[in-house]
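Any read-out appearing in this document is the output of simple, stated calculations on the displayed coordinates, not a laboratory observation. Keep in mind the model is a prediction, meaning the values are calculated, not measured. Cβ atoms are built from the backbone, for glycine too; each structure is taken alone.
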Structure P
């Protein structure tokens, strides 16, 4: 990076000493943490003592260097958690221990070996409690941030559009995503479905409108850790002012995905209903998103996770993938009024 310090595993310990998170005499060890798809992410710890997660945004995305995106994405993440924690009754936001805007460095609490929600769901764990907490958190944040003056503080169009392209656009266009033959055949057929493409285009336009509330932008199960204090939502790099139904749709899609893949959607409906009920209670009736919009966003996220670049383990088999695609199409083209009607 031309004007920013580029951290390395070798330089990180001294950097953390300089900003006061470790003492000069502390032994500091550094290791990779998480998937590191977007940012450079490391765990820095002293044996038997303090431990932090350090993120640095760089122009090229870590796992996908072909994408060059403004490093300001980390500024928006820090702003999201700074604002959202004002409404965070259950400590759903991670604790921030430091943010150096000029270096694009964010230091977060280390949640250790807490399991990700996607892995718990894949094991068949029930998620009503986590879903209730997350629904309530999103409801409070959305209700409190319908403020036009926030639009200027969250001008995150680069990340918003990059993310949106991978949900609403690229899966339905000619692409080279590594799909199994049967899934590729189905994806190509979907790309020729004019009604589906029209709905996806219309929904994408809605997603891009800079109006609504502060949305996290990526409430996927892989970004949610199940800790002793409850679920913790990470990775706010896509935070922007937009359609609140998008956050809910992403959450609903991921609560449902493993169950849909395994022909057991009824097992996921209590979690989806719990999230929606908690959201309504926390948000209130005024400007409440329609569940129809939530359903449509959820269906498009399911397609992304099955025929897009971000396929998930739950759809590893063709039969599982085809079941998810069938449900996604149903939700997109015939959106539901309430969670109980999803099955």
Structure Q
């Protein structure tokens, strides 16, 4: 199946990955409909958007039936990590909403392929799954996505399906990174904790949507019923931070002993406890110093190397940061 000429129904296409996917697939000649409760981040994509909630099964079914797609790409989800919530009450959209998408797609004869987005968080940091059904989530969000994957796998869809697990994805239209990470780096407030390498799997978003396109265009025997981690090869996170520091500030990211950064993080915990905002906390410190490698090697072996390098991704992202209002 080709992206060009296909009719593609996207849930959650107004989000970060969805915005980049709609941009790429439109340029490739696909006909798209973005079914999302929120307006598109990119105003140029409004003509492809219809407001809708996947928790409303009737509206979802009606929109999908009217559009009559060849392909369904299910991105809509709650993606934050709120450990005070539960799967049933806080993250129901990730399970019940997915069930609605599966039902609507299953009842539509035109659908020839379904891609459902999960997350790397179905397995905790440091845990490499033995197979596609080996889960070890450490967050409520991760648990909700593990349940989503089981639902897709057990639904008995007549069409081929593929599950994607994006790694830590970055790039244009990542609004939280724009407010937090890149803002901190650009102001010279980022201090890297020590020189010991921290290996993580990141992914430039334009590489990720290219990988989704390749899933669609691959022989069905390679992608049906399979799970693919999306992202770039794992690497030392300092390379990523330093590339942004050089591009945004013209100087390398400063390296500070871990003990010092940890003390600053503890101060951040105290300030946050009093309701004050601070860019560094113990939780963020742990994230900065913890390896988190996921097996994108299988994805790269099947679909080939990523088209965009780190430097190209940083350059394009910084250009977006400086021009987007």
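Per-structure values
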{"quantity": "Answer label among P, Q for the case where distance in nm of label points 7 Å out along Cα→Cβ at positions 72 and 304, calculated from the coordinates, equals 2.2", "calculated": "P"}
{"quantity": "With FRET efficiency 1/(1 + (r/R0)^6) of positions 160 and 232 (r between Cβ atoms, R0 = 25 Å, to 0.05) derived as 0.45, matching label from P, Q", "calculated": "Q"}
{"quantity": "Structure responsible for 2.1, with distance in nm of label points 7 Å out along Cα→Cβ at positions 24 and 112 calculated and labels P, Q on offer", "calculated": "Q"}
{"quantity": "Test item: volume of the Cα convex hull per residue in Å³, for residues 136-263 alone calculated as 146, pick one of P, Q", "calculated": "Q"}
